Structure 1
Amino acid sequence: LLHKQRVSFYVSGEDEQQNEIAMGRGPVCPASSVTCGYRPGEVLPDWDADLVTYHIRQEFEPEVDLGNSSILGHDDYEPLHPGVPYTAQIKLIDVNGWQDIQYVQVAFAGDFDDDESSMYISLAKGADDMPVAVMTSGSDNVAVSNLYSTVSLEEGDESVIIIQARFQLTWLFPETYDTDGASHFLPKIRVTDKPCNDNELTPCFEVEEGLGDDWWSLDNDFRFDTEQGKIRAIELRNSENHYNDENFETIIGAGQALRVSGRVLFSEDETPAPAGAFDVVFGDFENNWRTSTRDDGEFSLDLLVPSVRSGRLDLRLSMDDMPGLALDETPFSPRVRLAVDSVRPTIDSITLNGVEGGSLLSIGDASNLQVILVTNDENGFDINDAAVLHYRVKAGEAEITRGSVLLPGDTSFGQTFYWSGALDLTDSGATTLLPSYTVDVWVSGSDEAGNPYDTVSNSMNEPFSSWPMALLGPRIDLQHEDTSLQWDVPSPYQGNTATMVVSTRNLGGEGRVVFALQELVDGGFWATIETDLIENVRSGGTLVASLPVVAEAPAGSSIDYRVVVLVDDVEMDRHTVDSLLIKEQTVRDGEALSQQLSTDVFSVALFIIALVSVSFGLYAMVMRRRMLAPETEEELADQTHEVAAEMDVGKSVPALSTPVAPPAPAAVVAATTGAVPPPPPSAIVPDRTQPAPLPPTGLPDGWTQDQWNSYGWQYIDALRKP
């Protein structure tokens, strides 16, 4: 007989009366020529047909698969740490099945009699008839987890059991196992089978094995990770690390935020300290700040640097409230030495283009202002940390624009530091400034220690300094008696150019002036059609600007214009000038004929036909007369020879003596001498230095008396042209 085979019993027979035995049942395999079995084509046995069925059981010794059994999360000859979870994986092989396993003991110190360092695993049937682990600890030195422990069977082979038992050593684990790696301990496993027979207590088998790849020792001490860059004391203002291995003193401002961070490890390897196991303390005798470690052993705490009377802080990292017998085994105490600056820097002065606050600031210079900031601090400034100048331009209480510029550091003399930069209040020409505007400025930044400038009288609500804006360059008055605004042609022909000539005097300082000619367009708006820029205008000098315009309006209409003066791109004055009167161009000579021909082609054709007809008639008449006239008459009429003879005869001119006679009237002398009389005296030429006489109908429409006095003769000449 073999393990797991079945033996079937049934009773058959009869008594003397040949009555069969009742309830004796029958064979599980029916009488048939077909073989009974489980192979294909065989008849399946009916195990319910017999009277009794016995199962053959053979007791097998359980085996421990050491190749697949180990403590997960641990390397050979490395320490085990309290508070760190581990998993003991145990792979068993028992042909009798998992129900034959009574319990499994894991003796971490290798001593099965030492419950202080052991844990026990038993298998029970779960809700799905699958095995579950029931974990128990031999003492408080070992903590076990039933929730995170599992039991599984190998697929297709229920004799292979894989146990994963979750545990961790507690801080109460005996210190004797903390050998600092000098000696190690071998974990051992004991698998206890159930008794061979019922009503017996002695296990059928007990198997003991050692986990030869998991030698260990206890490590329950800690240390700070002091490798380069692991411990940091970062000033949040500028990300400066104030921790250094040489313990050099660094400067920081009182009230600055400091973030101290690092990592705590177990003392013998790189395993991070468990979360919340103890406190990390940073401070000295008077000041200290506490935090705890996270899951990765890292810690971080934020603090505000206090103001101390001595101006010095020597802060150290340490551990407190450590569990059990744990110690801080860091080779040295990490230190952060700080020189605390509690005094804020001061602002001495701010100038824009050399102009101090309260004085007038030229609008012409507003696009490129040179800023000079003078500050003072006993500990100095960081030249790489530029000061920031904030500005706001406003008209009364209304804000026009605002912005800020960086002022890099230039030079320093002792405690005084100079900052400079360029400021454009016009935003590259996008903002127009007016004399009624005011510029407010304030400064932000800090000294080398991070102390900011005082905000009292140095903020948007209370600016450090202000400047009223003004036009300090040229001043042009178009209403001044020395100003002249005249058209060179007040009544141009349509399509011709008329030029507005502006002559005036600079009543202010030096600079540049722009004259603009604006035309009144639809909707009552003025459009700039011509400008004239005059650079480097001298004080008291005379300015002459020419503003040409093409008369493109219909003939007979008038165009309204005005002249605008811009100083530093700001309108200073404006004046409406005389309107232009547009006349129609008179067409003459060939151009007139061409125009007439293009407009009356039919009339021209009739004229040409009539001219040809008349010419032909005259020609026919002359030819007829010549044909009808007699030949003698033609000969008599021909006097060519007589005329030629007279011309050949020379003529003698007698000498005449001119007697002295009293003067006679010019008419008499001319009659006696036969001379041509002199021409009559010409008409009287008018005096053009005087204004032209007014027409009988008065001034022309749209003309003023000043225009007539200046251009009246030109108007009369235009009317006299044919």
Structure 2
Amino acid sequence: MTDYCTSVRIDDHIRLDLFTPGMFRVRQSQIQPDPFPDRYEIPFAVGHTENWDAVACTVDRRTDSTMVQIRTLALAIYCRLDTASFIVEDLCGRRLYPEAAPQFGMFVNHCIVFDSASFHQEPTHCSRYSHWFYNPETGLYDINLGQDLLLETFFIWSATYQGAYQLFNCLVGAEPLLPYKGYGYYQTQHLAAQGSQTLLLETARQLRKRQIPCDTLIVDYEWGDGATDQQERPWGSRLNWSSEYTHPLSPAELLKELRALHYDVILIHHSIPDYADRADEDWVCATYPARQWWEHLHQLLDQGVAGTWQDTRQADITNARIYTGMQQYLGRRPLMLNNYDLYRDSCWTKDCVMTPVKQRIGCRRTPFYWTGDMAAQTWQDLSFQIRGITNEQGALKGVSYITNDCMRPGGRELAVRSAQFLCFNSVLRSHNQKPWESACSAQGLAQRMAIDQAGAPEPGAAALLDPAELLGLKTPDAEQEALLRRFIQLRYRYMPYIYTTARETYDSGLPLTRPLMLSFETDPNCSLNQYPLQYMFGPAFLVCPVCSDAATQTIYLPAGSDWIDFWTGASLTGGQTVTVPLGELSRLPLYVRSGAIIPLRQDCLYLEPESDWLGLQIWGRGSATYRLYEDDGVSLAYQQSGFAFTTINSEVTAEELYLKIWPRQGSFEGAGRTRQLQLSWPGITDPVRLLTPQGRETGLCCSYQPELTVSLTVPCHEAVELRFRCHQSELS
């Protein structure tokens, strides 16, 4: 790896490495005798494992005896010979770093500065030193430097936030795509020692019966990790299925039956493989010899388990090695849930975690995360989670795939508002409570989990409950269930849009949930993060979660675009604040950028490879270009060439509607040859006259129930171009 990047030696034990004209690192080494051996070239914080292109620079060692000056095509860098601290200016001499400016996530003055564990020297429980390094022979970060001998500081600057995200993505490594089903709803089953395969199957069937879309069942320690024979055991003390999960079906038969219902299954582990030189930095319940642990996990994967929930909090980089190990063993995208502690109040202790002190920078490469076991019972808890996940502690720190505990214990209104937010988040998951479970039934879990440190149930632990009570079926909340069903169904309809946005995240580093300061950098009302509880969900949806019990909510509509109220179709001018009533629990304040093209799919209860049907909605006036992304939804081929894009152009004026769908570019396993298109223009309800199409007869059919809808079938390798004449009043 001697040619990994362009390097400038500052002194014997300090080296500055240039990755691009606007991105570098400073390395301080106490390693002897060679301070910078090749084996320690790529630390865990860096995901770029190929050699970088050479960076043109000049080096001046004469101007100042205390500093070395390095100039690139973007920056002037002044690095001290004694401390390795540095000053960065642009080429006009304007100070970029350090500078007295507010911090927004990983940004200060458009600069990203980080070590192995945190941004801008924020508090962390992890070591700031580099300890694990990439091994090209294994594809793992399994080369260890045990002592605190190598401290690396990384610097990124771009004139725009989007440019900085692109550089960060290139350096640290992209957030991988989840499996297509991984963007659906995750339902956790957590019945403590009273769980069984019979109850898990009943939950699966109830979700289907009640028409609640769901793709993945997460099974807590009842599967065997911390329970058997209806007795709770020390968490992580077991690697085998519990007795309640081995009859009447074998585990493989159980998983096959769930697969027939179109569910994937994730099992929790409170245990980890005990790698050599691994450092425990926080709560880890149990360790096993690495070979033994992996043998058991491979058995589970062979039986049909889709992945693991690693509830081991902070175990060095072990979880990242588990993710990579599963990916290598399966040869496809794994499912893995990790911890990203971030909460105002713990549900177990009087504790709070206000910033992700247990994460390393490189962990963004191993999605997805949840914010820990929190006491989710107040509006303050909800607003903290929204702001943390979609703004300061998640999206603005380069981590998209974070979800949180559902808020059923706080009552119906809080539960619904929390679920509405999660339906427009990267990951939608419930931690035990089913959509029909009331706040009352949600409060019994802690009693069922009563356990002392020796692993035995405590005196007075809850008595065994009947199945209906365990599953919340005795006193279901029908209104809450209907509301949650509605929003989960809405998420599933827009899955092609969500999946395309996820691909954009993979390619560009832009988060799925985008703070307004990122999406509207030139709007002075957004540039200082003035609205941290609003965000863009991809390029089109402006999401304004409700996080109070107030009667109204004030919302800012960013300048530079008109906005369409998702529920009413009303068009509103950007650059203003509006006050909306919150009387209807069935509505989340939600707006669509005028002119946006949004793909959607047919109603469904689970996400399997898409049929040839594709819906497109064109919202309001304006012109837009959209690139629809598709792949097989399972394999790793998307990282090479196994994917396709379809470009769509639209223009809507008061006189005409124009739409062009270009031929699909690229290919992937299972790609269809034709599309059944359903095109709709929300807000257009009166007849229009078709001026084209050009080319072959497509069997085009128009209807107006309740909006202009056009149906046609076209080959994917051919373009289709439609132009309609509409009345002057149509879009006024």
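Only the coordinates and a few stated rules stand behind these numbers; no lab work does. Only a predicted model underlies this, so the values are computations on that prediction, with no experimental measurement involved. Cβ atoms are built from the backbone, for glycine too; each structure is taken alone.
Quick notes on this structure:
- For the structures shown (1, 2), relative contact order in percent (Cα under 8 Å, 6 or more apart) is largest in 2.
- In terms of volume of the Cα convex hull per residue in Å³, the structure with the greatest value among 1, 2 is 1.
- Identity of the structure behind 24.5 (criterion: mean count of other Cβ atoms within 10 Å over residues 179-186, calculated), options 1, 2: 2
- For 1.01 (Rg/Rh (Cα atoms, Kirkwood Rh), for residues 83-378 alone, calculated) the corresponding structure among 1, 2: 2
- Taking percent of Cα pairs over 16 Å apart, for residues 91-146 alone as the criterion, the top structure among 1, 2 is 2, with the largest value.
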